[in-house]
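J.: Listed below are the structures to be examined.
Computed from the coordinates by the stated procedures, all read-outs in this text should not be read as laboratory data. No experiment lies behind these values; they were computed from the predicted model shown.
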Structure I
Amino acid sequence: MTALEFIWNIPSGFATLVAGFFVIMAAGIAWWGVQRQIRATWEIEVTKVRLDLYNRRFQIFDSIFDFYEALLGWKGTPEQRATQMRFFRAYQESGFLFSKESGIEDTLKRLHEESGKVIGFKEYGEEYKSGGVEFYLERFNEMNRVLLVEFDAALPKIRAELGDYLNFHNIASGRE
């Protein structure tokens with residue numbers, strides 16, 4: 001008797017049980033495969049979100065240097081104004097991308113506010129002369145303090161604060 005004949009001669013109740021067992025096994029294997037695919041898709045999406053956050057945070061870091069460079073040679077060109085707006089947007093966005101405890105938003109806010117002294121002097125420096133030598137020198141010293149002291153002190157601080165967020169080893173491993 002062949003295996004097919006044997007199965008054919010099995011009472012129908014037992015055959016139904018055996019068939020049901022194989023159906024359950026097949027459904028379990030299919031479910032397990034779907035779960036693996038869902039998990040793989042989930043991990044890919046989480047990695048994409050981490051990379052997007054990294055990129056957005058790095059753009060904030062990058063905007064600081066672009067703005068500082070624009071301030072150094074400020075002439076009020078459209079490109080410099082666009083850089084200024086990019087920095088302002090980065091400052092605003094930093095509140096959503098970094099914790100309050102990091103101090104990043106506060107530091108960027110201070111740099112944004114202080115940058116007005118540089119732009120004001122570079123755009124209206126000649127007009128400041130009409131206020132007298134002392135007034136002109138005060139504005140000149142404020143501008144230099146912002147460029148040489150404020151930014152110089154803020155850059156290492158921001159770099160340290162951003163380090164926890166931009167350490168690619170933490171981002172890639174999911175230990176953000």
Structure II
Amino acid sequence: MLVKLSQRDVSVCEQAATFRWQLARASGVVNQRRDKGRTDGDLDLLGIKAEMAVARVFDIDHNPFHLGVDTGKDMWLGDISIDVKATFHRTGRLLFKSQDAFKAHCAVLVCRHEEDILDVVGYAPRSTFLREGSKINLGYGEGFCMDQKTLRPIHDLWRVYTEHRLKFN
């Protein structure tokens with residue numbers, strides 16, 4: 001699902017990315033980026049834009065200025081925790097550095113489509129990722145991934161949330 005961020009959204013994302021970057025560096029938190037071709041700021045901005053896109057899709061009241069250490073749970077859809085994963089590549093994969101790094105109930109993959117247009121591709125429940133994810137080495141060490149084609153459609157997450165909220169499960 002393609003999401004075009006408004007100029008206001010982009011401005012908020014830029015401010016939040018700068019804030020997160022400055023706070024993390026001032027706190028001595030080292031960015032774990034593997035992509036040496038991009039800056040910490042580039043990665044922070046893409047991540048916050050991806051969070052904003054997911055929040056827009058599900059109408060989640062999400063504050064990108066939340067403080068604290070990353071717990072692996074970027075936002076909540078009711079009682080369902082979501083880890084938003086972003087990539088600059090339209091055909092990118094859902095990646096985690098380890099299976100233990102997957103802390104949320106599910107992960108949503110967002111690919112940059114154009115500068116301020118993001119593609120909320122799909123999602124994977126944690127249990128599915130742990131069972132079906134595969135090891136991969138993209139030149140930065142071993143990690144775990146799922147290809148886009150194996151992710152569940154994003155509208156299925158809305159159905160799961162609604163069923164859970166209305167206690168139909």
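J.: Where does the value -29000 come from, among I, II, when helix-only ellipticity at 222 nm (-39500 (n - 2.57) for each DSSP H run of 4 or more, over all residues; to 500) is the thing being computed?
T.: Label of the source structure: I.
J.: Given a value of 116, 30, 20 for Cα extents along the principal axes in Å, calculated from one of I, II, which structure does it belong to?
T.: I
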